[in-house]
Structure 1
Amino acid sequence: MKAVFLDRDGTIIVDPPDLRVDRISKIHLFPDVFKAMKRLAGLNYKVFIVTNQAGIAEGRITEADFHRLNDILMELLEPTGVKIAKTYFCPHAQDGNCDCRKPKPKLLLDAATEFKIDDMANSYSIGDHESDIQAGIAAGTKTILVKTGNHEVTSTEADHTAADLLEAVEYIAAHDGSAG
């Protein structure tokens, strides 16, 4: 079993200027997300969201609020046919020195263990930060940096750089012999 690990903010959801999706009004999907998720639904991958959520540690949002927002995101994505197996998140502050905040690979490895993802070498991590790329590398996945965050970022270590999630998914489809 292979997986695609998706970052949330800046990859699926437009990053607001304050970098915190802490209420429903801040959930804005990128324009090609529906098309990307429909395409991803047709590929042979288990799909996960892995996201750092420092807003919880900052007191801007509770874990219950995070789960409500995540439920709304799942409802928005439902028409695409994609099945998000689970959302894994780190609720700690950037300087919290926890073991689950990306660039550490714990969230991806937890998903791999829980869902028996046995082909990490042919799995993908997609995100808009270098920390997403580093987490993917540390977990043994291929990596795709998307240029949709509200910051300039480059990566010399990402396997591929894409303009957006749709281009990233098309890259996966083009490089996967089992694509449907």
Structure 2
Amino acid sequence: MTDQGSSRSALKRAEHGLEGVIFNSRWLMAPFYLGLIVSLVVLLFKFLYLLYEFITHAWSASESDVILAVLSLIDITLTGNLVLIVVFSGYENFVSRIDPAGHPDWPAWMARIDFAGLKQKALASIVAISAIQVLKAFMNIDSSLNSEKLAWLVGIHLVFVISTLLLALSDRIGSRGEADS
């Protein structure tokens, strides 16, 4: 019996050790989030460059060119928002909780978004970015844009919209099923 007891004890220690490695492996995601923060800096540089170009050419630009430039700025802003959502919620959901106590201006959604909410916000941002690309293409319809490329843009946008709606529907059905249990 002693042999069996020490064997179980050794297996239990091995199990706890393995669980510790698995649990701590979540920290391997931290460099990914740091990389996304670096991508935000790159987006900022691109935004500032486009803003500079927009300001310096605004006086001689047509109304359509001004609208396209503003849409480009919105596009980069939405992309930055998407990256920020992924960084905060991904870190909170998969690595470690962030204590908002020392930050009075902490956005309330950051502490409450779960993985389903992250997916919905990410897809909603992608749909918005896609919509801006389609709108920019429509604004440039007189240029070299052919109808086949425009059809692809609209088709891809519709795939994003339908995917987002289906995900929201499946999450709603799933949450309803959990509430009934």
Fill in the blank from the handout: log10 I(q)/I(0) by the Debye sum over Cα atoms at q = 0.23, 0.26, 0.27 Å⁻¹, for residues 54-125 alone, calculated, reads -0.97, -1.14, -1.19; among 1, 2 the input was structure 2
Completion exercise
Ranked by distance in nm of label points 7 Å out along Cα→Cβ at positions 14 and 30, the structure on top of 1, 2 with the greatest value is 2
Practice task
Compute distance in nm of label points 7 Å out along Cα→Cβ at positions 62 and 158 for each of 1, 2 and report the one that scores greatest.
Solution key: 1
Problem - Among 1, 2, which structure scores highest (criterion: Kirkwood radius over Cα pairs in Å) - result: 2
Handout entry: Structure responsible for 0.95, with FRET efficiency 1/(1 + (r/R0)^6) of positions 6 and 78 (r between Cβ atoms, R0 = 25 Å, to 0.05) calculated and labels 1, 2 on offer
Key = 1
Exercise for the section: For structures 1, 2, calculate distance in nm of label points 7 Å out along Cα→Cβ at positions 38 and 118 and state which one comes out highest. Expected result: 1
Problem - Structures 1, 2, by distance in nm of label points 7 Å out along Cα→Cβ at positions 70 and 94: label with the highest value - result: 2
Exercise for the section: Consider the structures 1, 2: one of them gives 21 for relative contact order in percent (Cα under 8 Å, 6 or more apart) as calculated from the coordinates. Say which. Expected result: 2
Exercise for the section: Using helix-only ellipticity at 222 nm (-39500 (n - 2.57) for each DSSP H run of 4 or more, over all residues; to 500) as the calculated read-out, with -9000 as its value, let me know the right label among 1, 2. Expected result: 1
Completion exercise
If you rank structures 1, 2 by distance in nm of label points 7 Å out along Cα→Cβ at positions 46 and 102, the highest one is 2
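Every read-out reported here was derived from the displayed coordinates using simple, explicitly stated rules and does not represent laboratory data. Source: prediction; values computed, not measured. Cβ atoms are built from the backbone, for glycine too; each structure is taken alone.
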